[in-house]
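**Q** Some structures to go through are shown next.
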Structure I
Amino acid sequence: MTLISLLIALAAERILLSKYWQFNFYFGQYVGFARGFVSKGEISKNVLNITVFALLPVAILSIILWLFDNSLIQFVLVTLILIVCVGSQRIRDSYKNYLNAAMRGDQTAVALHQDELQQGQKFEGESFGQTLVWMNYQYYMALMLVFIFFGILGVVFYRILVAVANHSGEVDGESFLPDTASENAQKILFYLDIIPSRAVAFGYMLVGHFSKASTLWLEGMLNFKQSPRQYLCEVAEIAEDYQIDDEDCTAEPCLLVRLAKRNVLLLLAATAFMTIAGVAN
């Protein structure tokens, strides 16, 4: 069931483009509901408050799944929620707009779309292709890993933290939650991403240039002071052995996106194997 749900979600999220299939729509509704009881400042006050904020929908969902004690109903419900959580139409649109601007030679628009995705969270020297690698991790690979090992409840918890950390959603030009919320969510994700980022980096090593990437993967595997974002992006870059023209703004992002897609396929193949072996239920 895990593999089937993942395949359906990955196929459907590119087709179902209505706002009702986008996570940000429901995230905005939830923030509005929460602000009816507590202020934005109280939600964002500290790491504990953000954790509780992310856990509340998880608790409600667990009760709903418990009430519907039927395998078929649970499968349908879980798959629908997974479709909503996986991917981001905003990220995909920004990537397409970036490529269009680069092909037109509009460097101002290129920089604008790059900043829109990096959101001030990039590490020093991060390229746009590396930013896309991280977006692919947060909105696809990490969610897939969480779903395989922790189920849909883990997916909802992680996805809410990502939405908070990345300032997802605005009302009248104002972010749903203040910068403090984003900072606290990033602190939580720093620790949550340590193991998954290394697992995904291992996948990049397998689908890319193994001999080059393995050295960097081993060097950073136990370096827990380095951010998961920087570690993953650097491994991905060296795994895709390429030489491009410095003036070509599209080659590097496209190459790394293709590498990321190969990694998704590798994870799906691994999931199929784990399903056969009885590891993934």
Structure II
Amino acid sequence: MKLWSIMGNSQRLDGGAMFGNAPRAMWAKWVAPDEQNRIPLACRALLASPLNGKTVLFETGIGAFFEPKMRERYGVVESEHVLLESLAKAGFSHEDVDVVVLSHLHFDHAGGLLAPWKEGEAPSLLFPNATFVVGAEHWQRAVDPHSRDRASFIPELAPLLEASGRLELVDGPHCRALGDSVRFHLSQGHTPGLLLAEIVGAPDASGQPHGGLVFCADLIPGRHWVHVPITMGYDRFPEMVIDEKRAFLEDKLARNVHLYFTHDHECALAQVTKDEKGRFGTTHEVAELSARSLAA
């Protein structure tokens, strides 16, 4: 199996929203804001092939489904569908993808499922041969969102996924499409039923999976959010995010599972560290994956 980091459309969003209650004087040292206080964000997907005999895409980024006014509002930089271009550079097309795993259905993670915006045309799904894997609990949130996060969902997306006949809702650590090759961890602090997909490494002497990689989604959007107290203004329950991150990072450190970041504009992959004060960090940071083997 080989891994590719697949870049989607990039964004510039308010740094204060992305770093929650952390003061600007702190986060501006990590990521330099522009004159509008916005910071650069990636929408990075992960391609794995063959994984359980299939070509699997983890997330699709924000895509190019927004009409121009909304694209400007949400700081989407490119008008073209960058994910499709990135897949082509890796030697794939969206028709080649057998499974798309979605941590959740917020537009910056699932918008790339849709064809680029064209005036007068209704939204339409790409990936005609793919099974779409979504958490069952999160699906309920997507079809009946709370007013606080309603704007984070694409109204047309859930009906399109359901009508495709290729939607698999996951209620447990594994899905039918990928079997034991991927294990799901559940998170509630950012959005209900967030799926954190771990590509499972080989078992160690105790029988526990060791090595491998986990798609951190919005529990840990990038390196700077590995520091446990740092949360986003978009999180439902920041204190829950903190508790979930601590347990998540302890587990990944113990099993040497690499972290894969979707929103870090400079880093795709890193290993977890922990210093003498108990503070988590990262090492062996990798900017891009190109036909890379899974870490042992």
Structure III
Amino acid sequence: MSELHEKTQKADQSYVMAWSLWVGVFLMLVKLVAAYLTGSAAIYGDAAESVVHVVAVAFAAYSVRLAWKPADDTHHYGHDKVSFLSSGFEGGMISVASMFVVFEAVRRWIEGVPVHRVSEGLMLTGFAALVNLVLGLWLIRKGKKMKSQILRANGLHVLADVWTSAGAVVGLLLVQATGDRMWDSLAALVVGGLVFKSGIVLVKESLGGLMDTVDPEMDKRVREELERECQKRGLTYHNLRLRHSGRIYWVEFHLVVDDGLSVKIAHEIASEVEAAVAKILEPDGRVISHIEPFSEEDRERSWER
């Protein structure tokens, strides 16, 4: 990826995160007003989740800037793994918020806290859900296009927010229809469960990235490309390593060549194979091969894995 392309990508991601942050702040205020007006446990839970969301987005916005910092003396592989840390932090915050939602729902159910001004609550919460639906889908689309784990995680969090708002709306509608405030607390419990589930999903994905879990689809594509390139040249390969650091795919493998080849020719062949593999990793990929002669292949294999 060229330096100009990297700067453009960084600017685009920062712009998207800025929009997400300011929209999140606005909707958080809308929900806090709705919670104050209605006294609804479900809306209080929804508002609490939004407060957590704003904190998480602020951290994610910082992470976008950090992820694009180049490699240095203390981080030889760059800083983009912070994207997994960011999504894990966001997932953890969501899970904590869900516990508060459940606690508040149970407390209000036991204490019999009344719900009032239901129409205003429905209007404000419904508006927030609609805005978040548009924002969440936009963030996920941008995240896939830019191959950004941070944007994708943020988009999933926003869509989880839509579910919490929808749960609050359903609860208020049932309260309005039946006059029984029990439905508000039940809706809040459902909201808490949905929020917890979305948080766990993000934490799981984050741990997978931090632990270098293999992407099966990309692993298959890389192996197929290596098979084609090696077959054309009468070569073999082994000890393939593939990991994704959040923005960049790193690929390493041993390329087995004829003993009689000069270092220069073997290097040229390896460079051609690396370039072919790098094409399927665009726009962000690093490919490193280790050349070894056929006569040493069995010995080299003995210590693998």
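Taken together, the values in this text are just the output of simple stated rules run on the coordinates, not laboratory data. It should be emphasised that the depicted structure is a prediction, and the values quoted were computed from it without experimental measurement. Cβ atoms are built from the backbone, for glycine too; each structure is taken alone.
**Q** Identify which of structures I, II, III gives the largest calculated value of percent of Cα pairs over 37 Å apart.
**A** Numbers: I: 12; II: 8; III: 34.
Top value of percent of Cα pairs over 37 Å apart, among I, II, III, belongs to structure III.
**Q** Work out distance in nm of label points 7 Å out along Cα→Cβ at positions 31 and 55 for each of structures I, II, III, then name the structure with the largest result.
**A** Details: I: 2.3; II: 3.0; III: 1.3.
Result for distance in nm of label points 7 Å out along Cα→Cβ at positions 31 and 55 over I, II, III: largest is II.
**Q** Tell me which structure, out of I, II, III, gives -5500 once helix-only ellipticity at 222 nm (-39500 (n - 2.57) for each DSSP H run of 4 or more, over all residues; to 500) is calculated.
**A** II
**Q** Taking 13.2, 35 as the value of Rg and Dmax of the Cα atoms in Å, for residues 63-142 alone derived from one of the structures shown (I, II, III), identify that structure. Display every interim value, and only then the final one.
**A** Values: I: 18.0, 56; II: 13.2, 35; III: 20.0, 60.
Here the read-out was taken from II.
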